[in-house]
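A.B. asks: These notes open a run of structures that come right after.
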Structure 1
Amino acid sequence: MDEELLTIGAFAARARLSAKALRLYDRLGLLVPAHVDTASGYRYYRASQTERARLVALLRQLDMPLARIAEVVEADGAEAAELLAAYWADVETRVAGQRALAEYLRARLSGRSSEMYGRFEVAMVDVPEQVVISETRHTLAGELPAWIGASLTRLGAAADACGGTTGAPFVVYHSEVSMESDGPAESCVPVADEAAARAWAEERGRAWETKVRVEPARRLAYTRITKAQVAYPQILAAFEAVEQWIAGQGLEKAGPCREVYFTDWDASGPDDAVCDVAFPVQW
């Protein structure tokens with residue numbers, strides 16, 4: 001026997017939602033009524049739709065965008081749980097980044113920037129000469145994370161044809177990248193075989209505007225930061241801390257700043273160290 005149809009008011013009471021919310025979910029395709037009266041336009045629901053309605057409401061309590069809610073409610077149990085876990089990992093990363101930014105801004109506004117810089121431990125490391133394959137792009141800060149991920153993935157895949165990777169990938173900022181300034185930035189992957197790299201670039205690299213060059217040996221002043229701290233603009237505190245340390249040591253910068261990504265980004269949590277922020281210094 002068919003389930004009894006409930007009016008939108010009765011269903012709203014059962015699902016503990018407002019009629020306005022149900023109309024919104026209907027328009028977005030998240031919770032479509034079982035029947036709509038063609039003459040009156042009244043919406044009717046089945047009791048069995050209650051669980052879906054409550055799930056949508058609970059996901060909204062997590063500030064989940066409606067498009068992602070649609071993915072979750074259409075998935076089966078295990079897949080839906082994985083989608084929720086992925087969303088919440090993104091939330092935790094964003095909140096951790098905002099926390100770092102708030103601390104940085106409080107320090108600046110209160111005149112305690114030096115105290116903030118003191119939280120970063122700066123050291124030096126010598127990096128040998130490296131052959132790198134690279135992509136260069138003019139990009140603003142908002143587009144930068146997606147481009148870094150995509151370009152390093154492409155270059156990492158290409159490295160197999162160039163003798164394999166020999167070091168951590170890094171990004172060089174040849175000019176400022178911000179919400180107003182577009183760099184350029186250069187993604188680099190060190191590879192083992194220069195001849196193979198140049199042959200690969202000649203044959204297939206032009207589509208990506210990939211270049212092969214020799215990165216000279218460098219002495220880097222660097223500080224290690226977490227995944228949460230990589231986000232712009234909170235990463236600026238790390239760059240400024242290294243600059244202040246260089247000046248305090250009586251050293252001079254010898255090239256553009258860079259970020260060295262030494263671990264698996266996707267497998268890292270917001271508080272895991274993932275990146276070295278560095279400046280070359282004169283020997």
Structure 2
Amino acid sequence: MTGTEWNLDRTHRSSSGEVRWAALGAPDAPPVVLLHGTPFSSYVWRGPARALAGRHRVFVWDMPGYGASEKRAGQDVSLAAQGRVFGELLDAWGLTGQGAEPAVVAHDFGGCVALRAHLLHGARFRRLALVDAVALAPWGSPAYRLLGGHAEVFERLPQGLHRALVREYVGSASAVGLPDGVLERLVEPWCGAEGQPAFYRQIARNDQRFTDEIEGRYGEIALPTLICWGADDSWIPVERGRELAARIPGARLRLIEGAGHLVQEDAPAELGVALSEFLG
């Protein structure tokens with residue numbers, strides 16, 4: 001994938017539906033897996049993925065219910081399901097054997113997905129970087145809770161009004177403002193007959209219990225861990241980053257000035273340097 005192109009050209013049939021994924025970099029390079037959050041997709045990792053691919057085998061994927069992956073009524077897109085699917089993918093990619101463990105970089109609720117896979121399902125990582133991660137209660141903005149609590153109502157919004165709502169919501173994740181082309185790319189999967197109900201479905205399926213189940217176990221994490229946080233994150237305050245770093249033994253905290261929740265878009269160079277230094 002080059003230039004502005006971002007195409008996940010491979011498919012895995014998971015327990016929660018078809019997952020689209022891709023791999024960048026030399027097949028024999030050290031593996032790194034990138035996890036996106038909500039309401040995003042692997043597209044937010046396009047810059048760091050290409051930069052890391054010079055020295056790593058980089059795996060990117062859209063979680064079930066997100067981006068280019070399958071979206072359907074009745075689909076389990078909860079954080080619990082995503083943690084299981086992540087484990088399935090690691091096995092399918094051959095990243096579960098001794099010496100094959102990947103480094104994992106996870107943003108937003110991808111952080112919870114990675115932590116659940118590690119703590120509850122025995123997934124083994126070489127290193128772990130958590131970027132503005134959903135990991136500590138309480139989480140979910142008032143708007144997030146409103147949308148999730150009334151999903152059946154919001155699903156019926158006129159398409160134009162729904163698109164405007166999603167644009168405003170996604171745009172608020174940036175501290176500096178997203179270019180129109182980037183914003184549209186992030187909004188588009190959530191529009192139309194398939195995307196609109198999927199947007200509210202993924203919010204309705206998630207709640208704090210999925211982090212409550214693991215929050216008391218962060219002290220068990222015994223691998224090199226980096227916590228990256230946008231200093232101007234209005235979705236998850238930087239204090240949560242400091243607290244998370246304090247709970248994980250030996251974790252290092254790196255604040256990225258001028259960046260909001262979508263650090264990948266607000267400060268891609270700074271984040272890329274931090275990740276490259278950490279991954280080695």
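Derivation of every value follows stated rules applied to the coordinates shown; laboratory data play no part. On a predicted model such as this, the values are computed, not experimentally measured, just so you know. Cβ atoms are built from the backbone, for glycine too; each structure is taken alone.
A.B. asks: Suppose you compute P(r) over Cα pairs in 5 Å bins from 0, in percent for every structure in 1, 2: which one lands on 1, 5, 10, 12, 12, 12, 9, 8, 7, 7, 5, 5, 4, 2, 1, 0, 0?
C.D. replies: Working: 1: 1, 5, 10, 12, 12, 12, 9, 8, 7, 7, 5, 5, 4, 2, 1, 0, 0; 2: 1, 6, 13, 19, 21, 19, 13, 6, 2, 0, 0.
The read-out was computed on structure 1.
A.B. asks: Where is FRET efficiency 1/(1 + (r/R0)^6) of positions 79 and 159 (r between Cβ atoms, R0 = 30 Å, to 0.05) largest, in which of 1, 2?
C.D. replies: Details: 1: 0.35; 2: 0.60.
For this comparison of FRET efficiency 1/(1 + (r/R0)^6) of positions 79 and 159 (r between Cβ atoms, R0 = 30 Å, to 0.05), the top structure is 2.
A.B. asks: Output the label of whichever structure in 1, 2 has the greatest value of FRET efficiency 1/(1 + (r/R0)^6) of positions 247 and 263 (r between Cβ atoms, R0 = 35 Å, to 0.05). Please list the in-between numbers first.
C.D. replies: Values: 1: 0.75; 2: 0.95.
When FRET efficiency 1/(1 + (r/R0)^6) of positions 247 and 263 (r between Cβ atoms, R0 = 35 Å, to 0.05) is calculated for 1, 2, structure 2 comes out on top.
A.B. asks: Thinking only about FRET efficiency 1/(1 + (r/R0)^6) of positions 71 and 175 (r between Cβ atoms, R0 = 25 Å, to 0.05), which of 1, 2 has the largest value?
C.D. replies: Numbers: 1: 0.05; 2: 0.30.
Structure 2 gives the largest value of FRET efficiency 1/(1 + (r/R0)^6) of positions 71 and 175 (r between Cβ atoms, R0 = 25 Å, to 0.05) among 1, 2.
A.B. asks: Supply the structure label, taken from 1, 2, corresponding to distance in nm of label points 7 Å out along Cα→Cβ at positions 47 and 63 with the calculated value 3.8. Show your work: numbers first, answer last.
C.D. replies: Details: 1: 3.8; 2: 2.3.
For distance in nm of label points 7 Å out along Cα→Cβ at positions 47 and 63, the value 3.8 is produced by structure 1.
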